[in-house]
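> What follows is a group of structures, each given as structure tokens.
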Structure 1
Amino acid sequence: MKPLFFLVIIALSLSACQHEVKIKPNSAGKTLEVLVVCEKSDMETAVGDTLRAFFMRDNPALNQPEPMFSLANVPFGTFEKTDMFMRMRNIIVIQISPERSSEFIIKQDVWANNQIIFYFYAPNKETFYELFQEKRDLMSKAFYIRERARIISTFKTTENIAVSERMINTFGFRLVAPEGFRILTSKPDFVSINKETKDYGQNLFVHTYPYTANSFKQSDILRVRNEIAKQYIFGPLEGSYMTTETLLPPISTEVNLNGRYAIETRGLWKLVGDYMGGPFINYVFLDEEKNQMVMMDVFLYSPKKGKRDLLIQLESMVYSIDKIEK
């Protein structure tokens with residue numbers, strides 16, 4: 001009986017090996033980093049200039065110059081031989097050759113999870129420029145959305161349950177804040193949280209208020225923001241408080257906030273009675289069940305450290321909200 005037993009075990013083992021599914025690794029890369037796979041001879045010409053002019057343009061919402069994205073470049077030979085590069089989260093592949101026809105292809109999760117790859121094939125540089133001009137906004141949006149999703153996923157592993165429960169009990173929705181954030185102020189219509197380090201301060205507040213016909217206009221949004229900031233957001237000097245900087249006018253756009261119509265306003269804040277300042281992003285949407293407006297505002301103070309990556313962390317926290325409970 002023993003030989004038969006061992007034959008059965010071996011057969012089962014071989015069958016399991018045949019059906020084994022290879023698990024892909026998680027994608028890699030720094031925040032808002034894009035890997036460009038193309039020959040160095042192309043990257044050093046107007047092809048590279050075109051990519052840098054778009055992806056590395058200054059972020060308009062910051063008070064100091066920082067690029068929208070960071071670019072890295074490797075040639076095909078290096079890329080195909082290096083697992084680290086093949087696991088990058090955001091990849092653009094460019095191949096310009098007279099033998100190629102014009103083609104744009106999108107692939108996801110080829111070598112890693114949460115990975116997106118854009119392929120550009122063109123017979124000449126002029127065709128590539130036309131194709132890139134057509135697809136660049138699509139790529140930028142896709143990279144940004146995936147970056148937010150990655151940050152939210154990371155934050156969920158160290159979620160501050162006390163913050164989530166406070167948001168649910170006060171406003172009826174969950175917001176994911178990681179460890180390090182603490183509740184500063186909690187009122188029936190206002191909750192603020194923040195994270196303070198020696199180099200920077202990250203802040204978020206949520207406020208509810210009555211809906212009016214002007215609630216989605218920028219002037220009304222800034223009015224409410226300034227009123228609530230004067231009431232609750234204070235500076236280190238006695239009598240100082242936060243307000244909106246008007247020398248650089250804020251920019252408002254319509255956005256989809258997890259299925260909700262919302263107005264996003266990006267701009268700069270400053271202190272009245274002091275000299276601190278930095279970037280903010282403000283979101284407002286209507287809670288239709290309660291017929292009231294919800295304002296979610298994030299702002300950052302980081303005089304010694306880059307602001308782009310810290311700000312998208314705060315933005316991602318806003319996009320982590322679950323649907324309002326009915």
Structure 2
Amino acid sequence: MQERFNRVLWICIPVLLVGTIIFGAIQKGKIRSYGMSGYYFGQDVKVTLYEKDEKKADRALSKVKEIFETYQTLARTDQNQLESLYMINTSTESNIKLSKKMSDFLNYGRTWEKKSEGKIHLQLNDLIETWEPHFQDGSLPTKDELDIVQIPSVDSIDIDNQTLYKSGEAFLNTSQYEIGYTLKEIASHLKNQGITKYVIQVGSDTMVGEHYNEDGYKVALASSMDGEVERILSLTNRAMITKGDYQEQVVLEDGKTYGTIMDHITKYPSEKVRSVTVISKDPLLADTLSSILYQMDVEEGRTYLKAYDNVEAIWTTVEGDVVTTSKIDDWTMKEEE
């Protein structure tokens with residue numbers, strides 16, 4: 001269930017990242033590509049490193065795989081792992097000892113819960129699980145179903161000295177930022193290993209480093225309406241995270257199209273925009289902001305972004321119009337290119 005829902009939640013974006021298209025040849029005899037693929041957070045993952053030293057690249061890829069596996073396990077809400085959100089959510093203990101990784105992982109969300117006025121919300125797993133079968137069969141939840149869903153306040157849990165304190169049941173879910181968190185850990189590892197040239201794709205989300213021959217990586221975005229390529233961006237040292245994928249939006253029995261990013265107040269999917277793509281040097285910030293901006297209309301989002309330097313965004317409105325911040329045009333490849 002967790003894999004199915006995460007696949008829906010994180011790929012549901014009308015401005016869809018179709019893929020990373022690399023043009024040009026790798027410098028002959030100097031740099032080679034090394035890659036791995038997998039399936040994490042319910043999505044296909046592809047990692048490509050550009051490096052001269054094969055052993056160095058292989059060691060780095062092994063660690064990248066380990067990082068994906070670690071945070072996928074921590075984030076799981078549907079299986080009993082040694083340490084996972086499932087373990088916390090099903091525990092009857094009020095005090096739960098956490099590893100340093102889990103403590104940091106949850107404390108990040110705790111910080112943003114108050115900073116975003118609840119738009120980042122750790123306690124939505126009960127609501128997510130209530131909606132998930134309806135996204136599968138096309139029905140709508142009844143009022144009674146939603147009335148019994150509990151959404152505890154942000155103060156119902158606390159984390160101190162690697163111990164989680166909870167009052168009552170916990171409904172923890174980190175899907176609003178877990179991919180960005182993982183990508184940031186991977187970027188830090190690659191930097192420490194001296195590897196700067198790479199492309200990492202997680203479903204529709206992408207992080208790129210320096211280009212291997214001084215160009216930019218060509219990253220395609222598809223239309224929210226028909227899936228056709230809408231624009232190609234030239235990016236280096238950026239992460240691009242999108243919420244609201246046209247492939248995963250669902251038409252339910254009332255005839256309306258729904259995404260799967262939840263509004264904790266209405267207990268319905270947010271309906272402010274069809275999608276939002278955030279581009280930033282920081283993959284975790286991009287993921288966090290995309291979750292927040294998806295729950296705002298375009299003008300609210302523009303105002304909110306003024307507090308953040310070097311962050312750009314692309315919105316698809318409910319009506320299907322595409323709105324961008326200023327640098328997007330600079331990064332958009334012209335047709336003759």
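Throughout, read-outs are computed from the coordinates displayed, never taken from laboratory work. Remember, predicted model here, so these are calculated numbers, not experimental data. Cβ atoms are built from the backbone, for glycine too; each structure is taken alone.
> Taking 2.0 as the value of distance in nm of label points 7 Å out along Cα→Cβ at positions 32 and 280 derived from one of the structures shown (1, 2), identify that structure.
Working through the options, I get structure 1.
> To which of 1, 2 does the computed value 14 (relative contact order in percent (Cα under 8 Å, 6 or more apart)) belong?
On the way: 1: 14; 2: 24.
Answer for the origin of the read-out: 1.
> Now for a separate question. So Rg and Dmax of the Cα atoms in Å, computed for just one structure, reads 24.4, 90; which one of 1, 2 is that?
Source structure: 1.
> Given that mean count of other Cβ atoms within 10 Å over residues 128-135, derived from a single structure, equals 18.4, which label among 1, 2 identifies that structure?
Of the options listed, only 2 reproduces it.
> Given a computed value of 14.0 for mean count of other Cβ atoms within 10 Å over residues 80-87, which structure among 1, 2 does it belong to? Could you put the intermediate results ahead of the total?
Working: 1: 14.0; 2: 16.6.
This figure was derived from 1.
> Right, here's the next one. Assuming 12.8, 42 is Rg and Dmax of the Cα atoms in Å, for residues 240-311 alone as calculated from a single structure, say which of 1, 2 it is.
2
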